[in-house]
Structure formats: C-alpha cells, structure tokens
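What follows is a set of structures for review.
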Structure P
C-alpha cells in the first residue's frame, strides 16, 4: 500500500492523483502481460510482485496449442485449470466439485472434449479441450466428464480478486475469448516445492514471460459502480457515483467540469447532508463525498479515512477520482461539517 498525500495545510490537504512510481510500474507490467497474451504467448501471474510465494503460468484457452500446453505441463505439477466465467459454466453444465465452497472461484468437475481427442491427457488433447471451453458455440454435449482439465468458475460480476479471476481478466482484456489456462510453477531449485521469490523471477526471465501480480491488476481495474446518475445543475453538469470498498460505501457528487482539472476542492460531508450541501459552495468545479462505514459511525474516522483512501494507490476511491480525469484534489479537513450537534 503506497500513500501519496502531501503535507497538510491549515484548512485542506492537497492530494495528487497523477500516477505514482508504484502505479506506473504496475501499469507497465499490465501492459507487458496483456501484449504477450494478445500475441498468443504466456505470462507468469504471481500473488505479490515484491515477495512472490506462488506463480501461475497463464495463457489464453482459445489459442491453446500442443506446444503451449506441453510447456505449461513441463514447468508445473501438470495440474491444469481453466478459468471460465460463472454464467458460461452454467451454460456448459460445469458443476462444482464436492466441497468447492469459494463463491468467487469454484473448481468444477474435470472435463475432456467429447470428440477429437484420444485419452484426453496428452498436450494436444488438453489443448483441444481448452479451446473447446473457450468456444462460444460449445454446448453441454461437447464435454465428457470426468476428464483432464479442471474448469474454475469465476464470478465476473465482482472486480478480479485472486489468481483465477485475475488470469481470466487479463486474458479477456487482451482480446481473447474469456477462458484462461493456468497452472502453478514448480521450483527449479527444488522441484518438489513451488517456485517462489527469486526462483520464480528467474524462471519468468529465463523463458521471456512477463511477470505481473494480482495487486497490479487490482490497481488498474476501475472500481465497481453501485449506482451512477447524471444531472444538470445551474453550476454545470453533475454526476453522482456510488462505489463500495472494504471500508464502506462512498457517495461522490461531481459538480462542474472536472476532466483535466487540478486542485479541485473536495469536501467530506455527512451522508444525511449530502443533498443539502449541493449549491452551498461557490467554487466550481468541486466534489462532495459522503461515506457510510461498514463498522463505524465516528465522525473522526470519516475525515481520516477520506484522506487515507484518496491517498492510497490501491483504493477504489482514488481510482474513481483518477478515472474522472482529475489531476489533484484539495481535501477539506475542517472539523465543522462533522461536529456533533449541540
């Protein structure tokens, strides 16, 4: 977590929204990964770019070949999975395995292609099955069960989180059909263990595979919008956007033309006063933000969390402001709007 807010002034705090060094590095890794996938090559997806404890060889299922599958098998335990969107799993009758209770990434009963394969275990056969899973024209009858590839059901209604969901997201945004083959890299120093740390980094470099982390992708994904609406006010266009994150629900009201603007005033206001505050400010453009916390109603938490969330590279609120085209905001930290009623 990287915090980028500057020194506090007497009444407000300037927070720059231009990408930090950390954000630029993440974006560069994402670009390299999506370019490799778009070209039909693979990548290494890890859990943490600085201290990777696990890495997955990821490739697009719709372009799977005997060569790409053989490479993946050779450098993994041979246990191949294919991340598939939940609705597609339902359409293909891919049912969860017994005990698969993770609602965001469930392992389904293993499959082989029903025709065009031999035993199903060869690299060529598994490539055929992977392509069949990615094929929009495939039906329930296209697969025999059990088989040698394990589909993994991913809830795509949520932002990508975890290795399977992130692999599917990267393959999809690189222009392929939404199905991603992935398998865990085993160690080169110790083949009885998973590749981790420098061993995983060396593996990626040796084979020319771009390395990207789950956190990089989370940083580059626009936050999921709970609600959005547009208005016309005397001060200019206005937009209300509501997003959720781990802290609470944030309601943001953007008033005036903000694209490309800098030092835009941003006031934190109590949720119940949000609409009463519309029109109360003379500076345009400006932004009003209210939050309903999941676990706290202390007004001091509102102020500190507002500054912390906007200044933290991984936060949904910061990404929303960046996506709105803002260069920087000046966050009001005055006590008055949050004072207890007398």
Structure Q
C-alpha cells in the first residue's frame, strides 16, 4: 500500500521503486511489467538489463512537468523483475550466439533446428505468460506499460489488448520496420514484432515513425497492407528542411490512427547519442523533444492511449547511466500521456 501521507515528491528519490514513488500494486493506475529478455537480439545483446537499469535511474528524476499535473499523482508501480525470465533469456542467448555467428560468417550450423526450436518454445512461453499477466491487470481497469527487453516482448500484451478491444491502432517509434517474417528463423524475433502484431484481427492501423533501416521483404509487406503507414526519417527531415513544421507532420501522423492507440517505443527510434547502448543503433532519428511532442499530440487529439511499451534500452556501454537516464525519462513521458 502507499504511504502518501509521508511522501515528499521534492525530496531525494529512494531507489527500489519506480521513480522513487510510494505506490503499491493496488493503488496504482499504471502498472509497469518489466521483461528482462533479449533471446533473439541479432547484433548487440544487453537489453535484458534495461528494466533494472531504468528502475535504478528512475529515482533521480524530478517529477514535475510543464503545463499540467505531474504524471506520478495517478499512481505508477513496477512489478518485481522476474529472475526466471532473465535466466531463461540468458540460457537461450548461450544457444543463439554461436548460431548467429555462423550465419554472419555464411556457414552452416549443425544444431540450427535445435536452436530455433528452443528459442521459439521459450518465446511462446513468455508470450503466454505476459498475455495472462496483462489481461489480469486490464480486467482490473489498470493501464499496463511493458518495459523490455528486446522488441519481441510486447506480443503477448498486444494479444491481451486484442482480446480486450474490438479496434485499436499502434503508433510505433522505431529505427526499423520490424516486419520481417521469422527473422533468422525465430518466429518471435525482435525484428518480427510488427509482422506478428499485424496477424491480430483487431489492429486496424500501424503508423511507423522514424524508420531508417529496412529490407526489401519489409517494404513489400508494408506496401501490401493498407493498415501500414510508414513515415521514414529521411522524408520527415527533408520536409522540415524545406519548411514543414513538426507540428503539422505530427497532426498528419496522428490523423491516421483510430480512437484507441497503443504506443510501441523502441529507444533506437531516437538519435543514437540518446541510446548509445541499444542493440541496433542507426544514424538519424527523432530528438527526445520530437518524440515526446508526438506522443502528446496523440493525447491532445482526444484519442485514448490504452497502453504502451518501451524496449531496447541497453546499458552495456560506458554510457550505461546515460542510456538508463534517457530510458527512464521516456518511460515517465509515456506514463504521462496515459493520465
């Protein structure tokens, strides 16, 4: 339970709870599910450490925001980090890494079938577990935010939302389209999250923003599905160079979305200096302010933000505290638009 009567939001944040807040599970409107998982990462691992790093960094945030009530007041609580998930991910990484090394060397890998079967089984079990957890909270009237981990992690949560809502859309901030079918053979690859999401019957629109790294297969998928609208980073930047305002671009993006919106935020959608540890960094991207402005335009439009995820924060570089600091601030901004 909370101890709000003794809580001073201007005092030093105490580590151990998200943003140093005094809330418990029952008295929080927003429930954050940490998922320390990066079994299918194809370049640099480390995103499994993202939830703990964000939790540790979050206590040092100042909580007031400009022009509106501080998001913390609605109640925000992060569930305990599940070490069984982290351990399973680490065990699978041990299997995956030599297989990926062989792929990148153009070599055959004798145990390929075993690796793929093991990973697919692990990701399916994770998906089922997260769907059950998310549905439980949704049925209690909570808003759920998922904190990864690699970008494969939200699929179970999206399945829960698909059971809960007849129609919703996804706003995806990302450097990548994530529309590959079973990338590297893994059904639930981090590079396949939106391919898998589009199999869900009640997702009526996917608006992808900041995209700057993609393959032919993904472009064919995007062009063949009328639900998909892609805003490439280069085109967004060039339009701004020629005088188009970010406000008008955001209005156009938001107008594509239905009344209920889920936000999927891959940290590599931001400029790389903001997320130096992320697994697949790409030059270009949104500034922190552009990303926050965009998600606030969704809220300002009157649309209902029904949930979100934040993924691919990886604190494995010399700038690990910076990665976690940025991730914590993105997370707080996402909580804020659900108020």
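Just checking, which of P, Q has the largest value of mean projected area of the Cα convex hull in nm², for residues 20-219 alone? Write out the running numbers ahead of the final one.
Working: P: 10.7; Q: 12.7.
Answer by largest value of mean projected area of the Cα convex hull in nm², for residues 20-219 alone: Q.
Figure out for me which of the structures P, Q the number 16.8 belongs to, where mean count of other Cβ atoms within 10 Å over residues 236-243 was derived from the coordinates.
Checking each candidate, the match is P.
Taking mean projected area of the Cα convex hull in nm² for each of P, Q, which is largest? Please report the intermediate quantities before stating the final value.
Values: P: 20.2; Q: 16.9.
When mean projected area of the Cα convex hull in nm² is computed for each of P, Q, structure P gives the biggest number.
Tell me which structure, out of P, Q, gives -8500 once helix-only ellipticity at 222 nm (-39500 (n - 2.57) for each DSSP H run of 4 or more, over all residues; to 500) is calculated.
Answer for the origin of the read-out: P.
Only the coordinates and a few stated rules stand behind these numbers; no lab work does. Predicted, not measured: the structure shown is a model, and the values here were computed from it. Cβ atoms are built from the backbone, for glycine too; each structure is taken alone.
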